[in-house]
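So, here come the structures, one by one.
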Structure 1
Amino acid sequence: MSLFARRSLLAAVLLLALVAAGGCGKKDASRWAYSVQGGNVFRYAMQSRPTTLDPALVEDGDTIDMLMQVFEGLVMWSDKNEVVPNIAEKWEVSPDGRTYTFHLRSDVKFHKPYQRVVTAEDFVWSMTRALLPATKSPTCRSYLLDIDGAADVADGRTATVRGLKALDAGTLQITIDKRKPYFLGKLTYPTAYVVCREAIEKHGGKFSEETVIGTGPFAMADYRLGYSITLAANPDYHLGKPVLDGIERPVLADSNARQTKFEGDGLDITDIQRADLPRLRKDPELSKQLREFSRANVWYLALNQQDFKPFKDKRVRQAFAMAIDKDTVIQIALQGTAVKAQGIVPPGVPGRNVKLAGLAFSPDKAQKLLADAGFPGGQGFPRLTISFRQGYKYIEDAAIAVRSDLKRNLGIEVDLQQVEWAQFLTQRANGNMPCYLLRWSADYLDPQNFLSLMLRTGSNENQVGYSNPEFDRLCDAADVEPDTAKRMKLYADAERIAVDDAPWAPLFHLRDVELHKPRVRGLRDGLMGHLPHITTTVAK
C-alpha cells in the first residue's frame, strides 16, 4: 500500500470515528443561540483540542486563533502589524506615559442571549477576574501585571485593581506602574479580552461552552468536546457582519490526517508536513495551492538549569548551542522553510539586531567546552531527554536532527519524548522538563516580548532558571526608556548577553507553510498569524 493510500485509509478511519463520536455526543441544538445560516463555511482543523475556552487561561496559539473569532479587546492588530482601535475607538496617553484613557464604541454588544452594550465596567471586571488567584490564569502576570495594583490582586491581598477605573459607561482609564512603550501591544492578548459577567455568574463562576459569550465576529454554534467546534457569523457585529456564514474546526491531532482530509476536499486550508514539500512542489495542482507566511517567532532548545544540574554550567549550555548544525536542520527537517536564528529576536520585530552573529556552529569548540566542564567526549554526562509537542512530524524531524548532532559532535546520548500539548504546557509550567524544543511567537511586536518577558530573573515565562544581573539591568532600563533608539540599543545589548549565556539554544525562525484551496479569498494575515476572519470567504 502506498504512503498516500495509507494516509487516506487513516483519514477515513478518523473521519468515521469523528462522525460516530459526534453522533453519540451531539448537544441539543436549542442550547445555542446561533446557528450557521448558509453554505459559506470556512473549514480548517484544530491541531489539538482547545486547551481552554477561557481567554484568561489560554496560552497556546491554536486555541487563541479560535477564541479571537469570538472574543475581543480594546485594541487589535492590523494586517500592517500595527495596534489599531477595536472596542476602544480612540485613546489618550498622559504625558508621563502611565495613564491610558480609552473611549469605547457605543455599538458593541455581547452575543445572544445577553445582547447588551459593553461598558467600561465590563473591562474592569474582566481584567480583575483574570488577575484573581481563584481564576488561576497562567498568563495574567505576564500581560496584566504592569497595571497599577494588579500584583496586589494576583497575590490575593485585595480584590480591586486601583489602576483600573470606569470613569463612566464609555470611558475606561488604565494606569500602569511605569512608562512602558509596549503596553498597548499587551492589551491585544486574550487576558485583556472582555467577557460576559452575567453568563459566567449564571454558571457558578465557571467557564464552559455556555459562557463563551463575546463581542466578536463569530459566536459559538456547536461544541463537541475533543471533536469539533462550530462558529456562526454574528449578524450584529460592530464592524459589519462577516462575509462567511460560519467556521468549522474539526479536531485532528495527526498531521497526516489533516493533509489527507485537505486533499480529499474536506478542509479549505491546512498546515503541511515539511517532508511532503518535495511531492507537493512537483504536483501540478497542489503546488499552486502552497502558501508561505513570515512569522515573528523563534524556535529554541530550552536548557533548564532548574531541572538538570549540568545546565547550570555556562560551558555546557554553550557546547550544546555550538554543536547543533542549524543549516542542516533547516534544509533536511524543514525543507528550507526557516531562517537561521543568530539571536532571539526574530525578523519583523522592531529593533532586531541584524549584526548579531550568535554562537556559531563549531564542533571542535563545543567539544572543548564540554571537556572543560568535566565531560570529555560526553563521558559521565547524565542521560538527557528532549521533549517536544506531539503531532507534528517536522518538529519530530528537527528533534531527531538535534539528537544526531549532540551524539556526533559531543558524544551525548539523548532520548526523545513526544508530549501531548496540554500536558506539555503543564510540565513546562512546573519546570520539570530538563530540555525541550519549543517555539515562542510574538504576542506583541517588541523586543521586550522576547527578552524581558521570557528571560528576566523572576519572570513568569522564565521557566529555565536563567539569571544574569546585567541582562536584567539592561532590560529594566529598556522597558521604560521613552527614546526608541535608546530602547532598541539597550535591548540589543541585553540580547548579546543572553545569546552568549545560552539559557536557550536559538535554532530558527520558521515560516508557516499551508495549502489553500483556490476558493479561499479575503484572508487577512499579520506577523503573528491569520487575523479574525471578517473578510474571509470560501464561496464557490
Structure 2
Amino acid sequence: MRERSLGNILERQTSQKPTKPFLLMRSGRLTYGEFNTACNRLAHGFADLNVSKGEVVSVMLPNCPESVLVWFATAKLGAIEAPMNTAVRGVGLAHMLTVAGSRILVIHEDFLDALAEVEHSVKDTIEIVAVVGDAAPARRRFPQWNVCALDGLRSRRVDNPDVGVTESDGLMLLFTSGTTGRSKACALSHGFALRQAELCAEHWELVAEDVMYCPFPLFHADATIFTTVPALVLGATVALGDRFSVSRFWDDIRAVGATTFDYMGATLTLLWKRDPEDDDADNSVRLAWGVPMPEFAPEFEKRFGLRLVDAYGLTEAGLPVYRRPREVCPPGSCGRPINAYDLRIVDDDGFEVPAGTTGEVVLRPREPSLIMDGYYNMPEATLAMFKDLWLHSGDIAYLDDDGFFYFVGRKKDAIRRRGENISAFEIEEVLDSHPDVLESAAIGVPSEFTEEDVKVYVVPRPGTKLSPEQVIEYCERRTAKFMVPRYVAFLEMLPKTPTQKVEKYVLKDDQLSTPVWDRETGSWVSSGRRPES
C-alpha cells in the first residue's frame, strides 16, 4: 500500500512553502504552516478521545475554518469524516446520523435545535458532542452526552500523528441526495480524492499559482474533492465562501484574487441576469467550471473576461467526462470521456447502444481508487449500483460518432433545483406524514433560473380542509429550504398504473388541468377555479 494521503501531502507542501496562503475565508486566513500545525493539534486531541483508523466522525458545520480543520485532522488519523447537509432536518438528519453511526459529532451551536429534534434517534449512538461556539447551553440541553467545546480538544502537540494512512484508507462519507429513496453515504478513500484532484488539475490546466474559489458548502464534492484537494495537490490556494451571494460574488472574487471558481445550478444565470457593470471584466478569474453549461456561455465569457468549461460526473465516480479549456465541443456536449474510465451507453438489458442512441451511462475504472468503495452501511444498495460489474449511474445520455458525450436527463426520480439534487421520495415522505394528507407526489418543473422548481400534488384526506399555505408551512418546518415546494396542486386521486405506481409522466405533462398555487406570488396561477380548502 502506498502511504499517499491528504495528511502526508499537507506535510510535504508545508515543508516546501510554509508561509504560502492555503486557506482563505471571511473568518480567517491560514498559511500552509499555520493550517498544518492547527490540524496536528486537533488530530492529537481527537486521538486522546481514542479516534483511530476507520472510525466515522460526523460533522454539522457551516463553511468555516473549523470545518476544514476537522476534515484534515480526522484524515491524519485515518478516521472518516461524515459531513452533514446543514439544511437537512427531521427524519432526513436522523437517517444520516444513523447511517454514519458516529460516537462523536462535531456541530456548530447554530444547529443544536436540529440535533434536539432527532436526539431520540441517536441517543444510544452518539457519546461525545464537540461544539463550535458556546458549549454551555448544549451541556445543559444534552446531559446524556459528553459535551465539550471543539477548541478545548486542541492538544499542545504539533507533530504529525504519523499512523501510516494509505490511499486505500477511508477519507470521508459524502451523502447523495437520495434520488431513489433515502440518502446514501458514498464511502470515498484518500486515493479517490487525490486522483480526482490530479485529473481535475490535468484536464482543466490548473496550476500552483491559482487561487481556487468555491462558494458552495463543504458537504458537497465541489468544495472538497474539486476545490480544496486540487489546491492541496498543486500547492495552490483555496478560497471558500460562506455561501453563494449574487450581490457580493464578484466582490468576494476580487477580495481573494481568485483565478478560478466553480458553478452549479442557477449560479451563472443569476450572475448573468444582473444589470451589466462597467467593471464586469475587471476580475482576476481566468477559468470557471461546473454544470450545467448555459446557452449564453459565449456572451458570459465575453462580458466577464473568462473561460467556461463543464463536465459530467457523480459523487460515486468523480468526473469521467471533461470539456477541456482549449477544446471546441459541439453544442450540447460537455466533452469526451477520459482514458481513466471505461464509459459506455447501454439499453435496459445492459447491451451497448450505437452512437447517437440514448441509454443509461455505465462505467468502470481503469485504475485504482477512481470510484467509491460503496455505500456505507448499505450493502444491498451497493450491489444494486454495481450491476453486471458496471457502476450504473441512473443517468441518460448518448455519445456521437466522434466520441462527444451528451447528457440528456436522469433515470432516477430526482429534481434538480439551484444546484441541489432533491429526492422526490423525501419530499413525499414529509408530506405524507401530515395528518390531513392521504398521499402526495413531487415532480420537477422548468424554472426561469434553469434547472427545475419543485411542484407537489397533494391528495387531502376525505373530510379534511387543507390550504396550500399549510402545505408550505409544514414543509418549511421539516425539510431543507431548497426542498420546500414552489407549486402546490390538489387532486382527488393520483394517476396510477394497474400496479398502483404513480404515473409521474402524467403529472409532468400537466395532463390534469388542475389549479396550481405559486408560493412566489402567493396566488393561483393556472386556469380553473380554486379548489375548496
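In table form, for the structure just shown:
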{"quantity": "Mean count of other Cβ atoms within 10 Å over residues 59-66 - highest-scoring structure of 1, 2", "calculated": "2"}
{"quantity": "Structures 1, 2, by relative contact order in percent (Cα under 8 Å, 6 or more apart): label with the highest value", "calculated": "1"}
{"quantity": "Parent structure of the calculated result 17.8, given that mean count of other Cβ atoms within 10 Å over residues 83-90 is the read-out and 1, 2 the choices", "calculated": "1"}
{"quantity": "Read-out volume of the Cα convex hull per residue in Å³, computed value 151, structure in 1, 2", "calculated": "1"}
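Every number here is computed from the coordinates shown, using simple stated rules; none is lab data. Computed from a predicted structure; not experimentally measured. Cβ atoms are built from the backbone, for glycine too; each structure is taken alone.
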